[in-house]
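Trainee: Okay, got some structures for you below.
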Structure P
Amino acid sequence: MKLGNIKKVIVSILSITTVLSFSGCDLVEKTPEAKEKTVVAKVNKEKITKGEFDKKYNMQVGQIEAMYGVKVSENAQMKDYVEKMKPQILDNMITETVALQKANELKVVPEDKELNEEIDKKYKETETKLGGTEKFNEFLKSMNVASDYYKGMIKNSIIFDKLYAKVTSDVVITDTDISNYYHTNIYDFTEKPNKMTVSHILCETEDEAKKVADEINKGMKFEDAAKKYSKDPSVAQNNGNLGEVYYSNKANPNKYDQDFLNGAINAELNKVTKPIKSSYGFHLILVTKRETYPAKPIESVKNDIKTELTQTKKDEKFQSQLKEWKDKSKITRYEDRLK
């Protein structure tokens, strides 16, 4: 349903009943109030209106404008980008609605007095962090958010936290879980980050990589082969030399394909590897320098690992449960009404 500049249609020859039957189509221009009440989705028996959607959408636009310092309405690329965001924003609202419905069903929503006190507390905390009422109001205005709407967001976040705690209350991390994670990710726990100097040549197929390797074995310099054959777009700037690469992807500013990283870690120093398959193709890897350090004792990192695994496992369980609830819900989307 078009919600923009819709031309009025002369329907004087039609009966009132006929006019009403057409009001759900594009032939009658709706008032702003009617547009706000237009249903853009149904979640079980609950409706999400265009007015509710617009508030969420305008907030997202405000965040983007604040982040990039540009008016979306004056930038064609940004305007197209946020337009494409609309279905995802609606889907997020549907997910939130499902979660709130389940929170009520599971009776985890606090009593009004407790809930309002918590909302006021969090609201004032945020106000203080941003430098007082005036600056906080300026912030809300820049985000296209009214204070009452922001309080509603705080309310929902409190309820989501209660629901999350309920769903994930039985998550347990064992010593075996901790040990397995420690040994699988041992390079995350060295005294200092292990690192190496890595060059590579990216080829589309294993046969191509073998042919390049043959040329290198016959005397062609690795960097010359990289300039001539590598499909990595960065080769024009670096001749295939990636510089320092950390064993742990957590330490790498640019995350590497794990198969590529493992190939580099296991490479013999100053010797070109056999073709290493990754999600990008096949690599010939040359490691010319390494700095390695011993791993910290497991007992010294046990609590950190437990905290990380607990959070990961809780997130996975909650997302899985949320997906199950959503799949079982009766959901109808009217994305054509988002325009």
Structure Q
Amino acid sequence: LCSHIIMGFATIGDDYRVNLNSIGGHEALTSFAELRKQKPSLKLMISVGGRGDDKNFKDMVYNESNRQRFIESMQWVVNNFQLQGMDFDWEVPEVFDTVKLVDLIEDMSDEFRRNPGYPLIFSVALPATIPVDLKRYYVRNITKSVDFINLKTYGLHTYQWYRPFVDHNSPLFPRAGELPVLNKLNLASSANLWARLGIPKSKIMVGIPTFGLSWVLVNPSQWKVGSLATRRGKHGNGFLSFAEVCALLKDGAQREYDAESKVPYLHKKKLWVSYDDQESVALKAKWIMDNGYGGTMTSSLNSDDWQGNCGNGTFPLQKAIVLQGYDSSAQGFEFHY
């Protein structure tokens, strides 16, 4: 089902080395590496991620010695567990952090390409919207330093006190009449914006979510996209797996479909959920391939229906994405998780 699987997220420890505790430590990585016995062509990677305002991250990025310590520890982890590479997924909130992050990416790329035995794969995850301080110069430097980019085209609309409206987690297209800023918050616009900024389409893996996001409606009779909400849903802090979405539908939730954005949503009493199903992920995969992008990045296999509770077998969303790729005879198209 995948050409690459990325395990996340490791963090940065107080000593500025990679901390594996958040992903289950050495035992979990050892088990993860066993997947290649089932499919030797599979590329296994580890992702380091977190918030840009994390003190350890800042201290590591800003100091050249700390940066080198982190890179060496990352290289050791990848080689020791016989992985094929790493992904860097960090939220960068400040202008100066972006500059330093580019320095880190360039340093890490140099080390990974000099890796004894074989060059390591190096990718970065980028947000759907382009940070105001991310100039073309930095984009060019990032592009030449990485093998591919995972574009996080999901979480585009979440409940915020200043935006208390229900909207889609990952719309494929904008809706007619959306405000100039909001009409960029969709998969197609985001991918095209990054491509226009200078990233080769072949290096962009466009993100497709398997999870849903929930809101609590002010009025259950007003459930259309853009209706008022009071807060995010209680369960999972507003996050639902696809299996949980299926359970809601089986329990009487009403499915709706946005013909403009090409994604479904559901409502039940005051609960409102944006999600993707087999139809919507297949449409996204087709658009990504038809427009010449390098592949898809699924976020994540964990939130797909991996137990088959929905009645469509295991991993129905990932299978719909991959099946679309095979049906379209895409050559060199990659399916990442």
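Trainee: Taking distance in nm of label points 7 Å out along Cα→Cβ at positions 74 and 90 as the quantity of interest, name the structure among P, Q where it is greatest.
Mentor: Details: P: 3.0; Q: 0.8.
Checked P, Q; max of distance in nm of label points 7 Å out along Cα→Cβ at positions 74 and 90 sits with P.
Trainee: Looking just at Kirkwood radius over Cα pairs in Å, for residues 122-161 alone, which of the labels P, Q belongs to the structure with the highest value?
Mentor: Values: P: 10.4; Q: 11.6.
Comparing P, Q, the top value of Kirkwood radius over Cα pairs in Å, for residues 122-161 alone belongs to Q.
Trainee: Here's another thing I want to ask about it. If helix-only ellipticity at 222 nm (-39500 (n - 2.57) for each DSSP H run of 4 or more, over all residues; to 500) comes out at -10000 when worked out from the coordinates, which of P, Q was used? Numbers along the way, then the final one.
Mentor: Numbers: P: -17500; Q: -10000.
So the calculation was done on Q.
Trainee: Right, here's the next one. Starting from the value 20, 37, 34, 9, 0: which structure in P, Q was P(r) over Cα pairs in 20 Å bins from 0, in percent calculated from? If you can, show how the numbers build up before the last one.
Mentor: Details: P: 20, 37, 34, 9, 0; Q: 30, 59, 11, 0.
The read-out was computed on structure P.
Trainee: Can I ask one more? State the single structure among P, Q that was used to calculate relative contact order in percent (Cα under 8 Å, 6 or more apart), giving 23.
Mentor: Values: P: 23; Q: 15.
Attributed to the structure labelled P.
The numbers here are math on the coordinates, done by the rules we state, and not lab data. What you are looking at is a predicted structure, and each value in this text was computed from that prediction instead of being measured. Cβ atoms are built from the backbone, for glycine too; each structure is taken alone.
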